[in-house]
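What follows draws every value from the coordinates through simple rules; no lab data is involved. On a predicted model such as this, the values are computed, not experimentally measured, just so you know. Cβ atoms are built from the backbone, for glycine too; each structure is taken alone.
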Structure I
Amino acid sequence: MNDADTSTADQSATAEVEGQPAFKRVMLKISGEALMGDQGFGLHPPTVERIAREVKTVHDMGTEICMVIGGGNIFRGLQGSAQGMERTTADYMGMLATVMNALAMQAALEGIGVYTRVISAIPMDQVCEPYIRRRAVRHLEKKRVCIFAAGTGNPYFTTDTAATLRANEMACEAIFKGTKVDGVYDKDPAKFPDAKRYERISYDDVLQQHLGVMDASAIALARDNNLPIIVFSLDEPGGFRGILAGEGTSTTVHS
């Protein structure tokens, strides 16, 4: 067991003794594609409901949860820009896609009894709340899940950067990046059987090796604020709760 595993296990053991969760407040970042299921586009309601149940198991532990969901299952700004659309317009369209995904996740969470607020960086009061930091913190203190939508509200910034920004503003203790693989690898494990998984890796190594955990702006922001990023498989049943409990397989990105 390496230092990262030991740290996580120690946190879990302490939490178990004191009757408290290992982390008091976390950010869960998932891609829009995670909501597609086996479809090639859009939302797959059973998949959305499965992820919502994963979130509920952690919420029931007493952990306060923030979420940021990408919009790539509906529209991806960079792809629109690459096809000739003006970049700023394409990015705003991508932000609107994240609001749609956030509303779908809110419906799934509230359908299983988890109070949830969608908070948008772009004001749209008839659909969701505008972003006001103190109000969002109060929602978390009341044990509501907060889903931050519309990115940072600015073009040229990804939802990875938005997740890191909101995690810092909300004083989250870690970012949990849910992906299709169980950690960070030195190369694509789907293409290379000999790909090596890192147990832990530094922010600088992620940037230097272009490992694609998150975009460079998000990694740099996490590094500057010493905010650990824990990469795990969202496809593993019980994976989110297991990693919080110090179990399962993951990679920790930290200083």
Structure II
Amino acid sequence: MTAVARLEAHLQPMARTLLGYSGGVDSAVLAVCGARALGPERFLAVIGRSASYPAVQYEQAVTLAGANQVPILEVSTGELDDPAYRSNQGDRCFHCKRELWAQLSAVARARGFDTIIDGTNADDLGEHRPGLAAGAAAGIRSPLAELGFAKREVREMARALGLPVWDAPAAPCLASRLSQGLPVTAERLRQVERAEELLRSLGIGGNLRVRHRGQAASVEADREWVGWLESRWADIEPLILQAGFARATLDPRGYRRGGLASELPVVQA
């Protein structure tokens, strides 16, 4: 039995099911397999929209759902109204996910859905992810993790399904670009999103992060792009400043997953 068939067989006995859908590779695989296994009467992919969710990712999520007959619903999430989230401490993701699952639980009650699932995979369980505790508290199921599927296997499944996101880089929320302790505001999220959009418009592929450090931005890209960026930095830096930063630097070390996690929190109002 193929991995896709195993996942669909695992989903099929579930009752009416909601998926927290972002359009990333994990939730995309669940969306397509869930729609196929459960049908439109028993399955719904729900997108939580807020300032921390990149517009380009939203567009990709909607396009992918439409191309694969995945029923979707959009809800607004209010994590920016939560002081605990805005303070941007080490547990920010917990507060974000708690809000998301509260919104999806309300949809489930109103529409008669019994189960809520997410795209957590087996690799995620071995990482520091405060959001997982919020999911556990809300009774969220994680079919990919339940089946032991690692990220590599999920990408292989997405490729087998013909999904264009099969090799897409990870796309965490925009708030993950803000230095810990720097309060999350809609304006700062827009700055990051705008700067990354400008850089992507130059053709930069792979992993790309504009780290928000208050007045300054630092750019991380995959190592193969660092030399390219260095050679054009005199023209590129003004583009980043257009997004509202006073200064911008290029990190010569290249993209580092969780690059802000090892840094001391900033203290700023």
If you work out distance in nm of label points 7 Å out along Cα→Cβ at positions 128 and 200 for I, II, which one comes out largest?
I
Read-out relative contact order in percent (Cα under 8 Å, 6 or more apart), computed value 17, structure in I, II
II
For which of the structures I, II does the calculation of distance in nm of label points 7 Å out along Cα→Cβ at positions 216 and 232 return 3.1?
I
Supply the structure label, taken from I, II, corresponding to semi-axes √(5λ) of the Cα gyration tensor in Å, for residues 40-151 alone with the calculated value 26, 17, 10.
I
Note: distance in nm of label points 7 Å out along Cα→Cβ at positions 96 and 208 at 4.4, derived from one of structures I, II, originates from structure I
Among I, II, structure where Cα extents along the principal axes in Å as derived comes to 56, 39, 31
II
